[in-house]
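Pasting the structures in now, so scroll down.
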Structure 1
C-alpha cells in the first residue's frame, strides 16, 4: 500500500508534548507500520469528549472510559456528532480506514483539537491501545492534563494469529487473574487467548453432564515439592479449583469486549488422568486412577477402543461449544503414550477392525473421529504437532511445539499452522542465568531470543509460508504456583513477542525496542505488574585473561545507573563499591552486584559463588563436544570456577548424549596435587545418569598418563559432588574420564536411547 496516498484519504492525528521531540516516530509497542511526529499538540483532560460516529466501536469506547476512570479518576462524555469548537478537544471514532485495508488495520491522526481514530471494530480497538500508550507517556502527575506530539499513524498486523496461552491445569488461577491476564494481552494487541483447561493434575471446567469431573477431577491431594520426584516429596496440601459455566461465559464476554477470542483446550487422548480418576471406565485398565500429584507424562490415557470414550468426549465438547463461540476447539493430542493401547484388547480389536497399521494410526483415527464430530458442529480442531502422527486430520490446524518441523510439514501439506516452538516462545523457561532466579522447568529463553524469533521458516516456499498464521507464547505452570510468578515469567517477554507478531519484519530493531520498553515499564509499574527487569538490569560475563586469570565484567542498559557490588556475599547497598573495571577473581568468594539509579536498586541482582582451585582458568581440551543444547559455550566453562546447580539447564553443565567426558587440563608446568573433584547430575526421569566409571590420571608429557584415582559406584542423589583425595604428587597434566552410562535400561523413561551425562566444574586442589 502507498502510505502517502493513504494519507490523502484520512485525517491526521496530532499528539502533542510539552517539549521538542528529536525522534521521528512515536514510542509505541508493537512498532507501527508507519508513524510520523508533527508539530503541534492536542491537550486532553476531563472536558474532552468522545465522538462515536462508528457504532461498531461502542464496546471499545466503553473499554476506553473504564480504563480512563481507573487511571485518571474521570470518564469522558460521549456524543454522536463532532462540534466545531476550538475550546473542546474531541476523540473521534470514525469509519473504517479504507475499503481494502488489511484486517485489524487502523489509522490515527490528530491536529489542533481533534484526535481521529479510523478502522472497523477490531481496528478501532487496536487504535485505542496505541492511543492509551501515548496518553500514559505524556500525562501530568494528576492526569488532568495529557499532552501529545502531533503524529500520523497507519498500522496493521503482520500475522492474523497473535496468541498467548495459560495452563490452569497444573495450577489453578482465579477469574480475576484470568481477566487481568487478558487485559495485559489487550494492551499489546494480542487477539487469541489459548486457555488450557484440562490436565492430568486437574480438570478446570464445569461440565454439567459429568459432575464428578469437578467434584473429583479438579482436586489433587498434594503437589510435588520443587523437583523432588525420586524419591517423591509432596507438600501434603490439596490443590484444586474450577470455573463454573457462568464464570466462563463472563470471561468469554470480557475477552470479546477486548477483541480477543478464547480457544479452549480439552486434552485428548493423553493428559487425561483427572478425567479417568473421575470416570474410571474411560481408561483401558478401568483404574483405580488418581489425579496426578507430580508433573510429567503418564501411561494412562483415554481408551481408544471403547465407544463410551467418544460418547463422553462428544458430550463434553457439546457443552464446551455452547460456552466458546470461536471457530477453534483445541484437542491437545500431545504426549500420548501407547503402552496401554498396546495391551488393551479393545484398542487392539479397533486396530484390527479398521485395518490400522499401528497405535500411531489409532491415535490418528481418534483425532479424526473427534474432528468429524466438531466439523459437523461448525467448529475446527487445532492440536499440538503430535496430531501429525499416523496421518493428519483433513481440516486440522497444527500448533508446532517440538521445534518447527511439525509446522513445516503441516504447511507443506497446506494445513494452517501456529508456531509455538519451545526454543523461542516457551515462557516457562528461565529468562536469565542469575542464580537468584526462581525455580523453572528448565531451558533458557532470554528477552532478546524471543524478540529475534522469525515465525516463517526459511525452507518454506512463498506459497507454503501463507499457511503460517502466526505464533503463540506458551505458559505452562508446573513451577508457577502464584499469579505473581506467572506475571514475572511472562513479562516483558510477551511484549517482545507482540512486536514479533504485529510489526513488519523490516521494522524490528532490538535496541530500539529496548528504548521503547524503558518507557513502557513505567506503565507496567503503575499497573503493578510483577515483570522481570533483566533487560534493564545487570549482566555478568565471566572470561579468562591471557595469563589464565578469571575475570568478571558487568554491564547494564539502564542509562545513568551505577553498578555496585560486594565480594563477601552481602547484599549490595547504595554505599557499596562502584564497579569500574572487570574484577579479577583470585580466591573463592561470592560476588553480588546490582544497578543503582539515584541510589535506588533497580532490576535484577547478579549473584555468583566462585570456587578457585588450581585448575581454575587453566587450559582444558575436551575430546568430545557436548550436545548443542547443553553447551555453555567453550571448554573454559569446565574450569571457570562456577559449579552448577541441581538445574541441568542453568548453562553451567556440559551435556553428553551417548558420549564420554574425556578432558585434559594443562597447568603449563608441574604443580602439586592432592585431591580432585567433579559434579554430576543424576535424574533418570530426564534421561540423565551418573557415569559408569570415573577416573583421574596424571602425566608430565601429555602422552603417557598414570591413573591415580577411580570410582565406579555412585550414590542415588540428584546432585553428585564427587571429591577424591590422593597422596600428594606433582604433575603438569590431569586427564578426567567419565564414561557414559550407555543405553537407558528397560522400564526407565527413554528406554533404549542413549543416556545423558551431565558434568560441570573440573576441580583440582
Structure 2
C-alpha cells in the first residue's frame, strides 16, 4: 500500500533547533567577557577559554534535544588564506548539561580561527579536519539520533590578552520528521508499524564550516530501523506519534531554504507497508520539517503552527491553506485537497503529474502571472496544467492569465480537469484540451487576446483537433457562463461545434451564454428571476439556476395564491445568495414573505434570513438542501432542511423558531450558535400539532452554555401540542435544560405528556 500526501494530514514546517531562552541558559549570553589577569607583551603566551553551549531544553530526553552530542571537538587554524590547521592545538571535551569548557594557551598579538563541532562519540562523521566535515554515509539505519550534531566558527580572533568567551553551537542539519495522529486507529484496523526507512532526493556529503555551505550532493537512503514512537506535541495541544526522524545537511548555503523530495516508509511485522511522500519539501539548517497528520489512514486534515523555541519560519508550506507559489506547486506535485488563502502569482506553469489527484478551492483568491509562461518547446501553455493526473477546481475565485500570454487551464497526457466554479480569463483559449478530458460544470469563461480566425471568440474552449476526432480529447459542458462564446454552437472544432452534454442547453442573456439542464431556466439578475416566475405556467414546476456570485431577493407576493401560485426550485453552486427577508412585508410582528399556494426548494445556496422573532416565508412548503443559512428563520408551515449549516452570530436569537411550523425535519444539519439553536414554540394545537424531527445533527454553542439554554428549547403559552423526535445528534456546549437535566433539550414550561411527546434515539422519554 502506498500513500502520498493526498492522504496525509499536515505538513508543518517548524523552524528549528534554536536554543531555549530559558533561565538555565541565560547565563550563556553571547558576548566576550575579558578578564585581564596580567599585562603581558606580544609574543608571550596567554590563556583563552571558551564556554561551549548547545541549544535545547535541559534534560528533556526528547528527540532533537541535543542530549546525544556529548563530545566536543575544537580545531584551531591560522588566519592565512589557506586556514592552515594547527593540529597540535586541537582540543576535545565532554558536555555536561549541554555545556563545557576548553582552554588554549595562545600567542598574544596573533589572530586565530576556531571551529567547534559537537556530536555523539560514535556519530557517522569524519572530524579529522573540522574545516571540512565529511558524512561517512547516508545509507545506514534511519531514526538515528546519533546523527544529531552542532557547530560554530569563531573567525579572526586576535588575542590581546587572557579572555573568556561563550560560543553557541547550532545544527548544520535539517531535521525531517514524520508523525501521525492515527497511530492507535491504524493498530485497531490491523496495521501496526514497527520499522521505518527514509529517503531524500539530495543531501550534502561535505560541510564546509568556514564557508557554511553543504557540498557534494548525494542521495539519501536510510534503511529500516525501529520507529521512534515518541510523542510530538503541537502548540494547540495536539499530539502525534513520531514514525520517523532523520537528519541531513542541505546542499547549498546555510540560512537558505532548499526544496527536496523526501519520503518515509512504515512497515509492519507482517510486511505490509505504507509510504508517505512529500515532494518539494523545504529543508534548512537548524530547522525542522514536520510532516504531520493522519499518515496511516485516508483522512485529510492540515494545520500549520510555529513553535517558539525554534527559528522563525520563512519557508512554510501548508498543503491545505495555500498561500504562495511554492505551496501550490507542492500541492500539485503531491496531491490532496486545499484552498487558497492568498493571491498567488506564478513564475512557471504549475503541473498536476500522472497519478496525482488534486482538489483546489479558489476561495475568492486569484492565480495570475506577470512573467511570460508560454513556452511551446516544453508544452507550457497555461497557469495550471493537468498532465495525466486529475484536478478539481471549486469555489469562487479567478485564474487570470497575463494578457497576450497563456491559457488559464490545459489538459495533457490523458489528464482530467473538473471545473465547478470560478472565473477563467485566458488568451485565445480559457481552457484547452490536448489529450484528456475537461468537465465544465460551472464558472465564468472569457478571453482577452482574441483569435485571428474569422470568429474571434469562437475558441474560448478548445481541443486539439486530431485528438478530438480520435476521441482522446474531450470537453463536456454541463454548466457555466461564457462571454460571447456559445459552447453549444461554436467554431472550436469546426462550424457548429457542440461541447454540451446530452440533456443540457445554452441560453443567451446579453453578451453571455448560460448552460443549464434542458428544463432549467438561467437567471443572471433580479429582473430575470422575477420574469421567470411571473411568466411561468400555473401548476408547472419551475427550476431556476442563478448566476454565480449573484444575489436575488424573494419579494412578498411574487408567487402568492391563485394564478401566481408556483412550485419553484432555485439552484446554485454555493456562491449565490437568496435573500428571503429584505423583500418581505412588515406584518404580524415580523418581516413576512407571503407566497401562499406555492412551494420553494433551495439547493446549494446561501440564505439570508432575518433578525426578528417572526421573520420568515409563508408558503405551503419549504425545502432547503445543502444551504448555508444566516440569521434567524421563523417557520409557518411544512419545512425540511438537509445538509444545511446554520450560522447564527447574534447574541440573543435562535437559528430556528418553529412558531407556525407543522411538519419540520432537520437531517444532517449543523448549528453554529451563541447558545440558542432551535426553539419549539408556537401556535400548534392538538388537531394541528407541530411534529419536529432532528436527526444526525451537530449543535454547537460557541459560548459553552453562557446563554443558559439547551440545544432544543421547548415552550408552551398557547396550549400547544408538540411531538419531538431526536436521533443520533451531537451537542457541544449549551446549558443543562430546565426540567430535563439534559443539554440536548429543555421543557422550560414543564409541559405534560398530553401536550409534549419526546423520543430520543428510539426511547420515549416523555
Structure 3
C-alpha cells in the first residue's frame, strides 16, 4: 500500500526524529538519489555542467543564486530544480533522422521530446506535410520576410516564456515587436503573477515584492499562503531553516496540508539533511478560493480587539474606514462558510499576528490563479497594512515568482499595456518618450493579452504568432480550444532550444528556430530575481549547437528581414549595447549598464521598498481595498478542483513522482479519504473527472486535502479548465467544478487497498 502523507507526525516529536534521515517518516525528498541521476544524465558533458553550476546565474527559479552561493546565507545554495535543468544546457543536438517522421514526433509527450536533444537548425513544416524540413537561416528569414510584408501590426502576436531568458532578450523582443507595429506582446507571467502586478501596483504603487528574502530570517512571523515552497521553490527552504533557528514562527494557509512544509530536509545544511527541519508551527486549512473570507475574518478580529497599528494607518494609508465598514457588515457565519474555517481559527491566526512585531507574507499562485486573483492580493495587502508590516526591516510582502527572468520580463516591457519600466502604452506622453528614444512611430492602441491573442487566432484574426520559448498548448486552459486556435494562425514561429507539443501542432506554415541558452550567449546577460536583484550571468565556455543563434538576436533578425528599414534602429552589437539602452529606457534599472563581470549585481529599490513612504501613490499613501468575498458554490455530489505545480519547470515535467507528497505519478488525483469513501474509491482506483469543457481519467490517492476539494497536476489536467480569467489582470483561473466517478476496467477485480482514514486533527497549537 502507498504510504500516505497522512502518516506525517503533524508536528509532534517522535523518538525517530533523533535518528538520521527520519526512518519511517514519509514523505521526504530524495536529493542525493536525484543528484546521482543528474550526474548520470550529464556524464557525457560533466566539465561543462560543473562550470554552469559554479559560474552561471541559476536559470531555474526566480530566486536566482549565482554559482553555488547566495548573498545572504552561508554554504552551498543549490536546488534540484536547477540540477534537473542542467541537461537542457549540456545535451547535444537531435539526430537528424529523428526529424523525418512528424507524426511519430507528435505521438511523443513533452518529456520525451525534450530528451531527444537540442534543436539543431531551422526547420519548417507545412499543412499536409508528414515531416520537418531543414532550412538554412537565410531561407528561414526569407520565408518569414515574404509572409510578413503584407501583415499589419494588429494581426501579429508575440509571446515570451520565462525559460532561462535574460533581460536583454526580453527587451529586444518587445522592441522588435513594437517597431513592427504591434502591441500584441505578452509574457508567461500573465499565467502566474499578473494578479500580483495589478494588485500591488494599485495598493502600494510598485508592482514588485516589497522586501528581500533575508527579511524572513529573524522575523517574528513568516506567513505562507497558497504556496508549497518546498516543492516549487525549494531553495527557499534554506531561508526558512535559518529563520526557524532564530525563532521565527511559520504559519501556513493552504487547502492542502503539505508534508514538505511540516518538515523538510535541506541537503546543503548538515543538521537539516540528517534530521530534517520542522518548518510549520500552525496550519489553517482554507477552502480553495476562501482566502479573502479568511483574511477578512482575521482583520475583523484585529479591529474588534484593537490589534491595529493605528498610527501607521492614519499617517500612511487611505480608505481604511471603507474597509472597516465592509467588514462590520459581513456576518461571521458567511465568512466561515466561504473560508471553510471557523471563527475560532481566524481568531487563532489573529492573536499570533497581533503579538508579532515583524511579519513577512509569502504567497504564490494559490492566491493569484483565480478569477478574483487581484482581489486576493489586495486582501493580503490589507492585512499587512493593518499592522504596518510594509517598509520595515524583517517585514514585507513577497510574491514568489516561479522562474528565472520572469520578474525582469515584465520590467523590460513584454506587456501589451506597458513599455519598459512600467510606462503606459495608453498614455500619450509615455508613447512619445519611447518614440523619441527609439526613433520610430509606435502603435497607440493597447495590445492583446495572451488569451485575447488566442481568441483572435481562433477567429482567424491573427496571421502571425511568434512564440519565444513557451508552450501555449500546455499552459493555457481549455486545451482543445487552444489547439484549434494555434492551428488557425497563418504563420507560427517557435524560437526554442528543444521541441515541444505546441511547435509540432499542424498549421499552414510553422517555422522552428534554434536558440542558444543564456550560458552560450556571447557577452552574457542579466536576470532579475524575485527580490528585484539584477544579476550578471556570464557566457560559459563549452560545446555549442552550431546553428543556434543568441536568443536576443533572432527576433532582431526576423524584424529586420521583414522590415529592412528597421535595421538602423536594432543595430546592437551585443548584449552590452542592449544594457546601455535599457538603462536609458528603464529608470529603475540604473546601474545595469555597468554589469559585465561574474558576480556583479544591482538591486533596484534597495533591500526593501516603501521605507520612505509610498511615493508612487497619490498623496504618498498606500490604499486599503474593500474587496468583496467571492462565493463558490459546489453543487451536491461535485468537487472543486485546483491544479498543482510540482516536479516541473514551467510546463516541463521533470519527474513522474512527487516524493514530497508521496505521489506515484502525475496522474494522481489527491483527495480527502472521506470523499473517496463516499465515492467507493480505494487507493489506486482509476477515477474519471468531468468538467464543463472536458474529461480526464486519473488515479485516486489519499491526501490531507480539504473535503469536497481535489488537487491534480498541471498541465496534465488543463483539459478540465475552462477559459475563465481575472477581469483586471487577465490571469487564468486554473480551477474547475468537476464530477468524479470510479472507473472499473473490464475483467479486472477491484483493488483491495483501502484509502486511509480521515486525517488526524492537527496537534499544533499556538504558543
(message) Starting from the value 48, 38, 22: which structure in 1, 2, 3 was semi-axes √(5λ) of the Cα gyration tensor in Å calculated from?
(response) 1
(message) If Kirkwood radius over Cα pairs in Å, for residues 452-531 alone is calculated from each of 1, 2, 3, which structure is the one that comes out at 13.4?
(response) 2
(message) If helix-only ellipticity at 222 nm (-39500 (n - 2.57) for each DSSP H run of 4 or more, over all residues; to 500) computes to -1000, which of 1, 2, 3 did it come from?
(response) 2
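Here, each number is a calculation from the coordinates, and none is a lab measurement. These numbers come from a predicted model, not from an experiment.
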